[in-house]
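What follows is a set of structures to go through.
Please treat every number below as a calculation from the coordinates, not as lab data. Predicted model only: the values in this text are computed from it and were never measured. Cβ atoms are built from the backbone, for glycine too; each structure is taken alone.
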Structure 1
Amino acid sequence: MDRTPICSHCGEKMNKWKIPDGSTWETEFHYVCFNDTCPYYVRGWEYMMQQNNVHASYRHRYNPKTGKSGPLPVWSDDALKKDILDD
């Protein structure tokens, strides 16, 4: 049975993403929605420019250890994709 989480914003399967070395997160990976058409990600560009005057967005992130989710800041469409883990 596939237990890959589904993004609550777009309905796509989330990708397993390797946590960077030195992170304070207490797990080896999180699940992240890397769908470039996800409404959460798409809206984030305008929101971040309006609220913070920065060219950035965020992707939906899920921590499998805590069950909590939240934003993962990104600065481009390709940002952090190199750390996607194969299942």
Structure 2
Amino acid sequence: MKGVIPAIKYHHEFYDGTGYPEGLKGEAIPFMARILTVAVSVDAMGADRPYRKGRPMEEIVKELKRCSGTQFDPAVVEAFLKIL
């Protein structure tokens, strides 16, 4: 499980360095954390919540593209969109 810890710990880091807990930026963020960031974001945006309905995939894709390079690693977003 030690190999998974960095992905979990750093999945709130933003690609542009404005995330937390350490303000890591770009390639300094572990690769698995960058993947997990996109995965959990897609899940969160698409899931129904008590306070809102989940977004359709078309809107999620727009948000991923909008935040590519700031919140999300552009290469991870591109790979996700290719397999979508």
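Tabulated values for the structure
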item	result
Label whose coordinates, when mean count of other Cβ atoms within 10 Å over residues 19-26 is calculated, return 9.0 (choices 1, 2)	1
Computed 2.9 for distance in nm of label points 7 Å out along Cα→Cβ at positions 35 and 59 - originating structure among 1, 2	2
For helix-only ellipticity at 222 nm (-39500 (n - 2.57) for each DSSP H run of 4 or more, over all residues; to 500) computed as -5000, the structure of 1, 2 it came from	1
